[in-house]
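Next come the structures, one after another.
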Structure P
Amino acid sequence: MQWSEVIADPSLQDLPYKIELNKWGIIEMSPASNWHALTQGDLVVLLRSFFQFGRVFVECSVQTTDGVRVPDVAWCSDEFLQTYGEQTPFPKAPELCIEVVSPSNSRPEMERKIGLFLGAGACEVWLVSRDGFEFFGPDGRLERSSFGIDPHL
C-alpha cells in the first residue's frame, strides 16, 4: 500500500488510532488515550508560544527508511515549508519531531522511531511520557533541548 492510498481510503477515516505505514506497505495502528491527546495539545501551545516563526504540526506524515511514520507533534522552520510545502508525506522530517509515549509503546519501539526521525533529517526528537521529557539529537541523548526550550507541561 502507498501513503496516498491510505489517506484516500474512506474506511480508514475517523479511526481512534494513529496510522503509520511500514516499509512493506503494511498499516500499523496505535491507540491514543485522552491523556495522549491532551499532551499533544499542550505541546502545540508550548511550541507556538516559543517559536515566533515556522509551523507546528499534529501528526504530519514523514517518509523514513521504514515507511511513513507520523510524529505526534512536529515543528518546522519557514525554510522547511518553502522547500516541501504540503507534500504528503514529507520526504524529510521536520526539524523537531515529538512522540508522546503511550502505555502500549515499548522502549525499543520508541528508540527505533527516534532513529527513524533523526535518520530522515530531524535535528531533534523528544519523547514525552508521564515521567517527563527526553531529548535526542544525532549524537544521542541530550541533557536539554538544543532549541533552548525548557518544557513544563
Structure Q
Amino acid sequence: MRLTKIEQRLQELNIQLPEATKPLYHYVPVMIHQGVAYISGQIPRINGEVPYTCKVGTEVTIDQARELAEICVLKGLSCLQSAIGSLDQVDQVLKVTGYVQSAPGFSKQPKVLDAVSELLEKNFGEKGQHARTAVGVAELPSNTPVEVDFIIAVKAEGESEI
C-alpha cells in the first residue's frame, strides 16, 4: 500500500493518528461546505479519558497542556481524514481556535496553542500556517484543560496539485 505525502510525513515524525471517534453528543465531527472543512472542537481523550484535568496554571502545567493540545490536533486530523479520505486533500489550514481552561491570573494561552500551530506546520509545511485565536475560559467539557477547533480549506474531489 502506497502512503500519501502527509502519511509519509507523519510517519517520518513518528506520529500516528488515533482512530476517528464518534461524538458523544448530537453534532457532526466535520462539516464541509464549499471546499471548507469545519472541524468540531476536539477534546484530548485517550481511551475515553482526558490524561490531565483541571486548570492550566495550577493543577496542569503549560507543558502538559501543550501535550494535550497536540492530541487535539491529531484527533481533528483523524476526523478530517475520515471525512475526506486523504489529508493530501488539505489545501490550507485557515483558522485554529483554542480554548484553555485557565486558573485565575493565567495569561499564557498563546504558549499552549503554539503546540497546535507548530504541529500543523510540521505536518503541512506552509499549508499548515493559519490565523489563530487563543482563549482562556473558566470551564471546559469533561474538565479538560484544552479544546481546539479548526477551519481547513480542502481540495474538491479530483482536484490535484500542479
Structure R
Amino acid sequence: MWEWIVLLLVVGLVLVIVEVFLPSGLFGVAGGLCLISAIAMTYSNYGVAAGTWLLGGVILATLIGLVLWVKFFPKTPTGRRMMLGETSGNVSPEEDFVALLHKHGVARSHLRPSGIAEIEGRRVDVVSEGGMIAPECKVQVVAVDGTKIVVRKV
C-alpha cells in the first residue's frame, strides 16, 4: 500500500510542477487531488500519527516550494516571458494634471464632449464642461478630478 502512496505523492508533485510551466488549472487540480488522496490513504492505512506527519510534510514542502518559486521563477527565461518588463501606457501622475487647473489651451480635436487639447504645450485628453467644442477653439481648464481634465470654451 505504501507504494501507491509514494506514487500518488510523486505524480501529484510532477503535476503541480507541470502546472507552473503549462498553466491551465487542470494539472494543478489533478496534482492537488493526488496529494490529497495520498494523505487520505495514509490516514486510513497507517493511522492518525502517520497521516498527520505526511500532511505536515506536504504543507511544509508546499510553503518551501512557493517561497522558492516566488524568489527564482521571475529570473528564469519562462518567468521573464510571463512577467511584464516595463510599465505600459502613458499616464502622467495626478500632480501634473492639478498644475493645469485654470490654464488656457487650444482644442486639437472635436470635443464631443471628450477629445484632445493642447494646454501649456502638452497634449492631454480632456472632457468639455458643456456641449461640443470645435478644433482650434480656445479652452480653459475648470476642474481636475484624478486624471479627468474638464475644460470650458473661452
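Coordinate-derived values only; no laboratory data. Source: prediction; values computed, not measured. Cβ atoms are built from the backbone, for glycine too; each structure is taken alone.
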Value 0.30, calculated as FRET efficiency 1/(1 + (r/R0)^6) of positions 23 and 63 (r between Cβ atoms, R0 = 25 Å, to 0.05) from one of P, Q, R, is from structure Q
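For relative contact order in percent (Cα under 8 Å, 6 or more apart), which of the structures P, Q, R scores highest? Walk me through the numbers before you get to the answer.
Working: P: 17; Q: 33; R: 13.
Comparing P, Q, R by relative contact order in percent (Cα under 8 Å, 6 or more apart), the maximum is at Q.
Thinking of P, Q, R, which structure, once Cα extents along the principal axes in Å is computed, gives back 40, 36, 28?
On the way: P: 40, 36, 28; Q: 49, 32, 30; R: 85, 30, 24.
The correct label is P.
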